[in-house]
Structure 1
Amino acid sequence: ETIDEAHAFCRRFFTWYNEEHHHAGIGLMTPDQIHFGQAKAIYAARQETLDTAFLNTPERFVRKPPKPPHIPTAVWINPPKQTE
């Protein structure tokens, strides 16, 4: 109800949003993981886990070996305007 309470709420929310919440649009990474260059290592670790799961229980994966979600090469809130 006060400005200090609003600031405290925003600090908590943005910390959660950027550091803890895994976003589907960025390969189930957090924005911090993308921003600080951790995505490739996390993707590799996820792939290793999925490879192990596939080797141990291939019947769980009827179509093909699993892959982690794709990580986009660019992410924007407000993309730059296209110039012609």
Structure 2
Amino acid sequence: MAPKIRENLAFRRVAGELFIVDAAASRLHELNGPAALIWEGLAAGKSEPRIISELLAEFEVSEKEARSDLREFLGELSKSGLIL
């Protein structure tokens, strides 16, 4: 099952940074670079392989690194309660 962004989160890109507002927890998260690309991919309902392809196209990383970064970041998002 693909990860889903939790409901009731607002996010917006401002000056190259992506901000996520979690009003329920009174928290603001700031993402940039690969993390922002991954978040926007999840928000658009893209598959993990598609997000990995976009990471490879945008950043100078190997497929192994892109896959590892994606999995690590998904773990962080899950721990933070931002994805289900």
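No lab work stands behind these numbers, since they all come straight from the coordinates. Keep in mind that this is a model prediction, so the values were computed, not measured. Cβ atoms are built from the backbone, for glycine too; each structure is taken alone.
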- Structure from which 23 was derived, relative contact order in percent (Cα under 8 Å, 6 or more apart), options 1, 2: 1
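If distance in nm of label points 7 Å out along Cα→Cβ at positions 38 and 54 computes to 2.6, which of 1, 2 did it come from? Intermediate values should be presented prior to the final figure.
On the way: 1: 2.6; 2: 1.3.
It traces back to 1.
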- Query: With Cα Rg over 2.2 N^0.38 Å derived from the coordinates and found to be 1.05, which of 1, 2 does the value describe?
  - Reply: 2
